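S.K.: Next up: the structures, one after another.
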Structure P
Amino acid sequence: MKRLIRAGALALAALVPLGAGVSAPAPIRIVINGNALPLKPPPRMVGAVLIVPVRRIVDALGLPFSISGKRISTAVGAKVVSLSVGSDIAYVDRTPLHLDAPMKEIDGVLYAPLRLFTDVLGAQATYDRRARTVTIVAQLIGRSGIGVEHVGKTIVRFGTVAAVDVLSSPPTITLGDSGSVKTIPISRNAAIEREDVNANVRVPGELADVRPGDFARIAMTAKGRVLRVIDEYGSRSGTIVAVGGGAIVLGDGQVIVPNRTTEVAIDGKAAAFGDLKAGDVVTVRYNVESNAVREVLASRAVAGARPVPGAPAITAVNTSASGALRPGDVVRVTLDGTPGGSATFDVGSFASDQVMHQSAPGVYVGTYTIPRGASFDAAPVIGRLTVGGQRAPAVQAPQTLSASGTPPGIADVGPAPGARVNSVHPAIYATFASGAVPVDPASAQLIVDGHDVTAECVRTGSFIEYFPEVAYRPGAVRVTVRVADRAGNRSDKSWSFWIEP
């Protein structure tokens, strides 16, 4: 823990601004075919190499973008372009192209050298050092302006969600991008999908799951009928280990910095960012394009208070939960205390003032159904009791609640799909990315060419790895990985690679 706090303190120190007498250089601008992109995230200089945000430019060029673990890919016509974090070699189909520097992740944003877009994607690019402007000209652009993309006969509008109105008829989503605002009616039969980019998993959702501050893509016909809404967001869960300098540090070293639109709640009550404390369990939601922190939901343990003689008191609070939960699961909460009162309970910042009824003198019972879209870890259950206008000290149940409806992601795999290897003993592995509920290592399963080799694997909550002792014959090798989190949400992935003769 001391190491984590020390690391957090160092991370916070890095956030302190430079001296007042030093002015920071202006952010580097990007202009594509005459359209200026938003400054966040801006390009950066690393040594003598200019690196630019990959997804922002790929989107602006109207090209498809996919990410699997540490590997990204796009397509230019019939050619597939791929690149991995930490690698300075991009592949156009199977042809390698050496770049000036490796692709890297900075503050959750993937950056690559500008050369990726000139040599690989066939664009023309210049950098004016005095004007601090990158200008890109590309004939392959597919957009009719920032915020709109044409994909075949489908129109895709995209941007940050400004508002969601589920009560209007029809319901609407308002998007904002590059200073423009567009309100889009949502068709009754439109598909709604949620994607947590950290887990790299897309699941069905409801319009109510789309929140202001998320990044959304809305696919529609030429006549404006909405076919699909994809709500993209990022989330982090953890315990605060350090606070200061207008930022918090989580146990995994992640530094969370708010902006003026960040909403904060502590145990379901609106709060300020400065009210957060070390030891709070938080769930953070942020915009995947701008990296702006949109929401911080915190849960705080309740310190036991000594009851006052003759005053109302709670003697115990307990729940029926015995493990991680899924949407639709029902939790029973029981509170023992002074009879004849009114009792409620909270579930961290996710449910407040849940009504309880007195089933017997001094025994209060209530239930909580895990909602669709729930994603939280170690949320405390806090009981509250009022008798005759007097409030008893709140008491926390010994059991916390964790819930998720999103399956874990199978991020990076190896050998990569379609790869050709020259070893008859290839190392086969897959890495996992979980949301609020961690992966259950015992659930991980690996099947190679129809044979379950799990018993010979190394399994953790982060990966499964297999080093075969038997030699495989040259040719195609088929691999399937299955995994589940502790709530029982399951994922699987299959792919093939080839062993060269």
Structure Q
Amino acid sequence: MRLFWWTIMAMATAATATGFETVEAAPSGASLFWTSNDPAVREARDLALKGKLSEADTVLTTSSVSATAEDTQARAEGREILRRIRIEYDQEPAELLKKLQQKLPDLTTADLEYWRQIGQAQARVLDDKLWYFGREPSNIWLFCDDAKTRLAQREGRDPRARPAMSAKEEGLIKHIEEVIAAAESTGKDQVVPYKITVRYKLTVKPDRPGAKAGSVVRCWLPFPQQYRQQKEVRLLRTSPVEHTLAPTAVDTWPIGGAPQRTVYFERKIEDPAQPLIFEVDFEFVSCTFYPNLDESKARHQGHSFPAEYLVDRPTHIVFTPQIRAKVAEIVGPLNNPLARARAIFRWICTNHRWCAEQEYSVLPNASEKLFLAGRGDCGTHALLFITMCRLADVPARWQSGWETAPGGYNMHDWAEFYVAPWGWLPADTSYGFKDSDNPKVREFYCGHQDAFRLIVNLDYGCPLQPAKKDFRSEPLDFQRGEVEIDGRNLYFDEWSYKFEFDQTPIGQ
């Protein structure tokens, strides 16, 4: 892509900032900085999208416009968003060039600048200085044609050759083939169960600003939901021992219980110079979900279905004119809801690839980001799929947690869409098509889900239990945890986490 996404976003925001069909009961999953109508915040928001962060900060701190309590909060969150944008784009050109030269020693500054100009090296001009995305060069190796060709030539590979399948991908395809055989032979839609044990540890770094002996530290860690193919959830151990476990979610609208499920801790600091550790161990049984989907049996959801799963939800689910037109083109004359969802799944998988993404809190609209840029991570994929399904009159919603596939784990997001008579069906466009000649394997992730998941969230942006006082590190998702000291949020750079797991096939 030749147009950098932030430039596109600045133009698109102006076109989509009005006319939202707001669903009041559904949280936005975004900072008030992206939703507020306070004139000072609107001005600062426009400046931030143009990369003028210092000017935006000045507007937020010196505006003479009278402010309500919510406006004041939006301005404070705006300053934090500006700080986070600087964290996301913190690499100078010379630093990134040095990293790239570890694999391509003859690479020059001119090469890197050309890649930036054609949109294959992610960067922003912030306050008149060029900064590269902090997770580069990971995306360069995925998307920059020149970089990939030169690297292949240096390593003696054919640049046109198809990349070898990873061991993780091979194992996943083998698992899917096993699952399909088990489901078809037994007639069951939940097969090949695993017992998964997770050990999760969050460590607050010592000497946090403002921390003192007696400071109150509040910490929320992820915990699994009881949900269909994820069952027999057991808490094994916590440290500290005293904790509060949020209830499992209740599948109503709005979702009851804890849509984003947590284990909560509260303790006082004894010595601020020492790290503070919070731990939780738990286990659950996870099955692969493989219903037998037949388009001839698909039915529409009916009038009694909650309308909230069919409307937009600013800022991350917005029915822009461009997305609306694309959905009409994709589904065309299709009337079958399963066929519509499958058509949308195929279009996203074909036209949008996975990439390392910015923190969601700095994205004004995650679904539109993927739609315009053509690449994004699992959360942007899930939100675009949800947006497009809703436009196609197919109910859709969020789900997320972790992936625990053999050979690797990571935080992960996906979606669900509703088609009677089966109910809620998983969809994972960031996993996309599998490399197989068997169409059942190739499109497994539209309507089915592997057993290697930890489901923490049945919705996004929901209040934690107990409620968090300060602006969250991740206002949309919840996977790593949240921490605050004396009511001040600790961002991701102030603590670390460790995720360990074991999984054992049941009955083998």
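S.K.: Figure out for me which of the structures P, Q the number 4.8 belongs to, where distance in nm of label points 7 Å out along Cα→Cβ at positions 71 and 423 was derived from the coordinates. Please report the intermediate quantities before stating the final value.
M.R.: Values: P: 1.6; Q: 4.8.
Derived from Q, not from the others.
S.K.: Quick one: helix-only ellipticity at 222 nm (-39500 (n - 2.57) for each DSSP H run of 4 or more, over all residues; to 500) came out at -9500 when computed from one of P, Q, so which one is it?
M.R.: Values: P: -1000; Q: -9500.
Structure Q accounts for this read-out.
S.K.: Identify which of structures P, Q gives the largest calculated value of Cα Rg over 2.2 N^0.38 Å. Mind dumping the intermediate values first?
M.R.: Numbers: P: 1.10; Q: 0.99.
When Cα Rg over 2.2 N^0.38 Å is computed for each of P, Q, structure P gives the biggest number.
S.K.: Here's something else I'd like to know. Given that relative contact order in percent (Cα under 8 Å, 6 or more apart), derived from a single structure, equals 10, which label among P, Q identifies that structure? Before the final figure, lay out each step's value.
M.R.: Working: P: 10; Q: 19.
Corresponding structure: P.
S.K.: Assuming 14.8 is mean count of other Cβ atoms within 10 Å over residues 247-254 as calculated from a single structure, say which of P, Q it is.
M.R.: The correct label is Q.
Laboratory data are not the source of any read-out in this text; all were calculated from the coordinates shown. The structure presented is a predicted model; accordingly, all values stated were derived computationally and were not measured. Cβ atoms are built from the backbone, for glycine too; each structure is taken alone.
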